[in-house]
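We did not get these values from a lab; they are worked out from the coordinates using the rules stated. As the structure is a prediction and not an experimental result, all values here were calculated from the model. Cβ atoms are built from the backbone, for glycine too; each structure is taken alone.
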Structure 1
Amino acid sequence: MSRNKLCPQCKIRRFQVKNDEGRCVVVTVNENYEIIPVHENESLEGMDLSVLYCLGCSWKGSVKSLI
């Protein structure tokens, strides 16, 4: 079973990424630090993948900050 990375603050595994227009995609991050859309039909094209926004708390940061 794959282990998703967790928010270092509230320990949930769902985040969102945004683009310049403010569009958001809900994602998880796998054990290899790959960002994966929760909904298969959504694309990460054009999204800023350098900052993740936690859906459970106010944390935001880079993929490498996850636990």
Structure 2
Amino acid sequence: MSKEKFISTITMVYFMAGFLFTIVFAIYYRWPPLSFLSPSFYSVIFTWPYQAIGFIRDLLNYGLAGKPI
């Protein structure tokens, strides 16, 4: 496998995992349906490993009911 193909594969896996995480994140925090058009949605996609720390903490503290705002 070439170096470029390996980097491309890792990048796609990272982006797809971030996309799936962001969908769950948006549902949990009750974002509006058109939130995928906002810059916040894409910032969560690109920083999902860091966002997961707070998300898991909220999930453990508040359960599936979601965090009260």
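Taking 27, 14, 8 as the value of semi-axes √(5λ) of the Cα gyration tensor in Å derived from one of the structures shown (1, 2), identify that structure. Show your work: numbers first, answer last.
Values: 1: 18, 14, 10; 2: 27, 14, 8.
This figure was derived from 2.
From 1, 2, which structure was distance in nm of label points 7 Å out along Cα→Cβ at positions 3 and 19 = 3.4 calculated on?
Numbers: 1: 3.4; 2: 2.8.
Answer by label: 1.
Given a computed value of -23500 for helix-only ellipticity at 222 nm (-39500 (n - 2.57) for each DSSP H run of 4 or more, over all residues; to 500), which structure among 1, 2 does it belong to? Mind dumping the intermediate values first?
Details: 1: 0; 2: -23500.
Among 1, 2, the structure yielding -23500 for helix-only ellipticity at 222 nm (-39500 (n - 2.57) for each DSSP H run of 4 or more, over all residues; to 500) is 2.
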